[in-house]
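Only the coordinates and a few stated rules stand behind these numbers; no lab work does. Because the structure is predicted, anything quoted here is derived from the model rather than measured. Cβ atoms are built from the backbone, for glycine too; each structure is taken alone.
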Structure I
Amino acid sequence: MTSIWLDRAETFTSDPFEPGSSYDTVVAGAGLTGLVTALLLARSGQTVLVLEARYPGAVTTGNTTAKVTLLQGTFLAQLARQYSRKQVQAYVDGNLEGQAWLLRYMEEHKVPFQTRDAYTYAASAQGTEKLREEVSAGTTAGLDMEYVRDPGLPFPVHGAVRLANQAQINPVEVLDTLVSDIRSRGGSVVGGVRLQDVTGGGPATIHTDHGTVTANEVVLATGIPVLDRGLYFAKLKPSRSYAAALQLQEDQAPPPGMYISVEQPTHSLRDYEMDGRRLLLVGGHGHHVGRARSEKHQLGSLVDWAVQQYPGSVVTHTWSAQDYMPVNLMPFFGKLPRGKGHVYFGTGYNKWGMTNAVAAAVGISADILGGHVPWAKTIHRRVSSPAAAASAVSLNAGVAAKLATGWGQLAAEGLKKGKEQPAAEPAPVVPAPVVPADGEGKVYREGTKPVAVSTVNGTTCKLSAVCTHMGGILHWNDSEMTWDCPLHGSRFTNEGQLLEGPATKDLPRAGKA
């Protein structure tokens with residue numbers, strides 16, 4: 001599963017990593033947040049190192065549908081129900097600045113983008129009330145939103161909100177430009193090196209899987225903070241969603257704007273031109289990471305929906321992405337608690353990272369350089385509502401229940417976190433299952449240890465089935481052939497290499513398969 005943005009011949013060439021070297025700022029993560037932050041700091045004259053565990057755009061930025069818009073479903077209406085008008089205005093102002101910065105940067109560097117009207121549509125009569133709430137919230141914040149009857153879709157709807165003159169981009173082209181720009185200003189962008197810890201504060205020591213470096217400031221732009229200070233993993237819901245590109249029939253054309261539905265499962269649409277073909281991109285059908293009965297089914301149901309709307313269309317690409325949803329709705333960015341004032345982070349963009357990532361980068365760089373950003377200060381002073389507190393309690397109760405369920409299922413086979421379950425009679429030792437069929441993975445008990453076994457492309461691997469972050473029992477993702485943690489969203493390849501999430505270490509082997 002490779003996104004349409006990452007399906008290309010170009011390969012990233014890493015700068016050398018030099019253990020023992022020192023910098024003004026080290027940025028972990030080469031997505032949009034990390035690279036824009038690094039560029040803003042490099043422009044100020046700082047020496048900057050960007051560390052990326054894989055390659056730029058490997059995680060969310062390279063797998064987004066890449067809409068640069070202030071019409072974000074019905075998100076402003078949700079904010080208005082929980083926050084003051086001043087807080088909602090600060091969110092809008094930050095997103096407007098993020099949007100303006102990004103599009104201005106693309107124009108200056110001749111990176112193409114397309115202007116499109118953005119629509120949130122209701123496929124049911126019940127959804128129209130949410131549309132009217134969004135128009136009210138948006139216009140109160142100064143956005144020129146309007147309610148329309150016909151948004152130009154090929155299927156019937158009950159109405160839509162329109163915000164004109166928004167944009168859509170190829171996000172990887174932006175990342176390529178940012179990497180070159182950072183390097184031209186003396187910065188380094190290193191791939192294949194993972195930040196694992198930060199200690200000290202004057203300067204800080206950055207521990208990686210390839211050695212240590214030091215820096216006065218550290219920025220975590222890793223999707224979710226990979227340091228557990230502040231417990232942000234307990235304030236964010238990890239969500240996995242799906243996307244596909246479709247080649248339409250000659251007598252068909254993608255709709256003229258960018259679209260997202262009010263109803264669940266979400267359906268997002270936009271167009272993209274590639275090799276003279278105008279493709280339709282669809283996205284949606286998200287779920288909590290590691291808790292879907294079948295990820296393959298989730299993707300398949302999205303594709304089935306798209307083909308029903310555009311009969312005869314042919315899928316050219318499918319992929320998925322991971323986003324982090326804060327229980328109190330508002331994104332987090334700024335100084336990380338217990339970072340001694342020298343560790344910064346950005347997370348929780350609610351699937352609208354093209355504007356929020358740049359806004360967070362502006363806020364973080366201003367904090368480091370001593371600037372003043374009024375909307376950022378207002379967002380920092382937010383107070384969680386009772387509804388947000390209840391959501392946090394519910395989320396973490398669900399995490400605890402999932403943790404207990406995972407271990408409990410193994411305990412029923414005679415296992416409880418590495419110790420045999422006390423019982424009147426010894427629990428039977430469950431034998432290893434037969435070698436899974438290709439593309440399948442299973443979790444079982446081997447002696448006293450939970451084991452994850454999978455077969456991919458004819459190779460069978462046996463790993464620890466325990467997430468290296470907080471001990472969750474892993475779930476086999478049958479769409480991407482990965483091991484996903486249902487607690488906080490860490491993900492690993494079938495061979496145990498860490499892909500993303502708050503974990504910082506690979507899965508250990510459970511013995512030769």
Structure II
Amino acid sequence: MKTIIVVGNGMVGYKFCEKFAAREESKHFKLIVFGEEPRAAYDRVHLSEFFENRDAKALEMAPLEWYADNDIELVVNERVTDIHRSKKTITTASEKEFKYDYLVLATGSAPFVPPIQGVEKKGVFVYRTIEDLEAMLAYAEEIKKTKPNSKAAILGGGLLGLEAGKAVMDMGLEPHVVEFAPKLMPRQLDSRSSNVLQLTLESIGIAIHTGKATNSIMGNGTITGMDFGEDDKLDVDMLVISAGIRPRDELGKTCNLEMGVRGGIVVNDKMQTSDPTIFAIGEVALYNQMIYGLVAPGYEMAEVAVNQILEQNEVVMKPEIDMSTKLKLIGVDVASFGIPYMPAEKGLSIIYENKTKGIYKRINVSHDGKTLLGGIMVGDAEDYSILHQMYLNNMPLPDNAEELIVGSRGEGGSAFGSAMDLPDTAVICSCEAVTKGQVCCSVLEDGNETMKDVAKATKATTGCGGCKPMVADLIKESLKTLGKTVKERLCEHFDYSRQELFDLAKLKGITDYDTLLDEVG
């Protein structure tokens with residue numbers, strides 16, 4: 001029996017295990033997984049939810065029993081220190097040695113800590129693991145005892161930085177986001193959409209400081225503030241650093257695998273490193289000279305590695321990776337797809353902006369107006385899923401392309417048409433690589449009629465959840481083709497439409513959510 005060792009028990013390492021365990025051929029292998037943290041894999045995408053319930057188990061990808069049930073040996077609290085390629089063994093920090101036939105490096109990334117004077121001071125944290133969050137919570141409680149109106153800064157105005165801003169609010173501290181670039185989320189948003197996002201965040205109590213280069217962290221052993229130079233300072237009692245990531249590629253260096261100039265372990269389209277028996281997936285892998293920090297590409301890499309080890313050699317990574325993303329930042333929808341913004345010589349942009357409602361939408365189209373090239377959405381991303389699919393599948397645009405973001409101005413319904421118009425090969429759930437055909441087949445052939453049943457059968461919607469609206473549409477339209485009556489429910493939690501709930505609340509004089517829930521639950 002051959003042995004596969006997976007180094008790294010994060011989301012991508014877990015996904016490799018899940019996909020491998022689902023294959024019949026897996027019974028011919030022994031699978032051992034090593035994780036540095038003292039727990040099984042958990043969902044880092046929703047890490048900020050830990051501050052709402054303080055329940056680490058709620059973030060688990062799977063319980064410990066899942067590993068045992070699938071004959072996977074999980075070793076936690078154990079760091080792998082060396083790879084011996086000539087012997088095909090690995091060594092751990094406790095000086096134990098394990099032999100492998102295939103080695104999968106899913107070590108992910110570590111927070112980038114800028115070389116700022118004073119960064120080692122007490123009260124400075126990184127935002128990466130549950131242990132980081134527990135330390136932040138303990139420190140927040142400590143400083144609030146002596147200073148009730150304590151302030152905390154977040155260094156970094158990207159995706160994780162803004163999530164950390166929400167975490168700071170949940171801890172009862174006054175949040176300040178500090179960004180070196182002149183705008184928030186500089187990689188995903190243009191200046192106008194970033195400004196709309198900033199105004200929205202400021203309206204809920206998050207102070208934004210853009211264009212700030214931190215020279216030093218003030219305080220005698222404990223942070224008291226940040227110095228930006230030229231008498232520009234910010235008094236804070238805690239600092240959370242979320243200034244980017246660096247691949248955890250040290251194991252590749254110790255065994256002389258081919259490395260990228262700026263870090264990362266070089267892989268081919270089979271996810272093989274320069275040693276064909278060693279694979280790298282996720283944020284540690286340098287593919288096409290890029291490190292991909294999103295969940296979906298990491299999951300795709302895991303799928304490719306599984307197939308290569310099982311000698312399904314036709315499954316390889318695509319040359320170009322889709323970096324589109326949709327998420328809810330502190331209650332604000334933010335999405336981008338394709339080419340978010342571009343110079344005029346490459347295409348034309350159609351922009352809708354409503355500052356009173358905190359909404360910004362932009363789509364980029366080809367000069368002939370026939371092809372969707374990308375877009376940005378802030379404040380309202382309801383149509384993201386269908387726009388993303390139109391982009392991915394090169395679907396023709398309507399004559400009045402502006403209707404895609406401002407709505408149809410005449411009769412005849414939506415400018416989008418139906419989700420059923422998508423090809424069966426369209427990937428609806430990028431996290432789990434579930435196609436439109438698989439969702440429809442689950443309804444039409446397997447008899448699954450609810451979102452819960454389809455999710456259980458296909459795993460669609462079980463990742464980031466961004467595909468839920470489109471999956472719901474596909475379920476509804478598939479049921480209609482079977483001649484079944486489809487009730488227009490508000491969501492999967494209520495067996496009522498929006499109008500029915502409104503009428504019920506009005507009739508019975510219900511004025512709060514809990515009472516309404518008791519009435520219809």
Structure III
Amino acid sequence: MSAIQIPFKSTGFFSKTMLDYLEQQPQIQPFYHNFSDIEGFKKQLEEKKKAVSQETRKTLVAVLQKQYENVITSEATLHNINALANNNTFTITTGHQLNLFTGPLYFLYKIVSAINLCEELAATFPEEQFVPVYWMATEDHDFEEINYFNFKGKKVQWNTSQTGAVGRFSTEGLEEVLAVFSEHLGTSKNAEYLKALFKKAYVEHTNLAAATRYIANELFGTYGLVIIDGDDADLKRQLLPYVTSDFTEQLSYKQVMQTTEQLGKHYKIQVNPREINLFYLTNEIRERILFENGVYKVNNTTISWTWNELEQHMQAHPECFSPNVIMRPLYQEVLLPNLCYIGGGGELAYWMQLKNYFEAVSVPFPILLLRNSVQVLSEKQYKKLEKLHISLEELFKKQNDLLALKVTENSEVTVDFSQQKQFLQKQFNKLREIAAYTDVSFIGAVIAQEKKQLKGLDTLEKRLLRAEKRKQHDLVNRITMLQNEILPNQALEERQRNFSEYYLEYGVDFIKALKESLHPLELTFTVLVM
């Protein structure tokens with residue numbers, strides 16, 4: 001096994017927002033706080049020490065102990081839960097939806113990033129303790145986004161008519177999904193482990209939150225991972241002051257809109273705030289709360305309150321109020337002694353929209369760390385790339401560009417007409433100089449002819465390239481097949497494949513390889529050759 005690091009930029013799959021953030025470009029600096037390096041963590045530690053009350057820590061530990069009552073818990077995780085009561089203990093957090101059987105590969109990469117970062121910080125700051133946390137998105141209601149995973153090009157899907165927060169969904173019906181999945185796995189030792197993992201998670205647990213906790217704990221509990229479910233009345237009580245300001249002042253809306261306007265001048269906006277960024281949550285529904293004609297209403301229902309009624313209801317049932325994508329990050333940071341949030345590019349981009357809001361409510365804005373990304377290659381695939389003279393950076397090129405590059409390199413004739421185009425442009429530059437002394441209409445004719453001639457060269461170049469591709473059809477086929485095998489649907493495999501494909505082949509060694517190879521603060525893309 002070997003791990004090779006390449007710049008995120010070299011893959012072509014990361015946004016301008018993230019590339020500018022990694023380079024700490026001046027125009028993006030107003031939208032984050034401390035940067036994700038050791039100096040940034042040193043500053044963040046000092047700020048967070050002053051921000052977390054002992055009462056909040058006490059509540060957090062009590063809730064976690066309750067959530068872990070029926071979970072077989074490692075000594076490392078038990079130690080970390082109890083350590084959260086101490087003023088010198090801090091968290092590194094990542095979050096993810098409750099995707100069926102973890103969903104895409106990057107679920108693992110997020111969690112390994114958090115675990116490894118905690119270990120690195122512990123070595124740098126020996127007087128502090130650091131706890132990796134996985135925040136389960138149990139209150140999400142976008143079931144279509146999580147009800148499947150891909151296995152060897154096939155979609156394994158769960159269909160149910162349940163509605164509301166997915167964490168509360170009954171796991172009934174997942175026996176049938178296991179039966180379908182099992183048909184694809186075979187009978188190897190690793191296949192039997194995957195079947196048992198799926199069965200114990202989804203058949204032997206009654207809801208999706210418990211099932212997801214089981215899987216994450218089974219895979220990462222030995223490393224001390226702490227898994228938290230925010231769908232809890234005692235935890236949500238901590239958020240009530242901020243919920244109140246959202247109802248009465250629309251504070252999150254005003255602050256996020258202000259930041260979004262500035263951020264949108266340079267970068268793509270990920271989310272748009274609403275005037276009230278809360279849902280009403282029961283076992284059956286998760287619906288937006290609206291304010292209309294002096295009354296608070298739950299969308300698509302007959303439920304409504306005056307302000308006094310709503311205030312009383314919040315105090316009696318805080319668990320019924322669910323933060324949306326705008327307020328959920330604040331909820332996390334209010335509850336946890338958190339230093340850093342680890343996420344993908346899209347996630348971190350929407351966190352950047354929240355900077356002003358955090359400042360307005362006097363909650364420290366966490367360090368934002370782009371999660372590790374990984375491309376797994378077999379030794380055989382790596383050797384094929386070498387034989388085809390394809391570098392790792394070239395592997396990620398768009399397929400047409402990659403084929404054009406390699407066909408051109410392998411051609412006995414010059415396929416690139418750049419020199420001819422430059423020569424042609426020089427000739428037309430001279431013609432424009434001559435035209436300047438004549439009639440204006442002649443200048444127009446020169447420009448039109450230049451465009452025509454350059455377009456003709458482009459057409460000839462493309463025809464020659466097509467001819468070379470036909471001539472080198474064996475090379476073209478080998479490159480196409482290899483790239484399609486490595487990058488399914490011409491996208492990063494971490495967004496397409498499920499961990500079970502690699503676990504089936506490598507077993508627990510796959511998890512160990514990730515643990516050994518991912519270095520979060522290096523801020524590079526990892527190619528893992530196994």
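For distance in nm of label points 7 Å out along Cα→Cβ at positions 226 and 330, which structure out of I, II, III has the highest calculated value?
When distance in nm of label points 7 Å out along Cα→Cβ at positions 226 and 330 is computed for each of I, II, III, structure I gives the biggest number.
Where is mean count of other Cβ atoms within 10 Å over residues 290-297 largest, in which of I, II, III?
II
So if we calculate relative contact order in percent (Cα under 8 Å, 6 or more apart) for every structure here (I, II, III), which label has the highest result?
III
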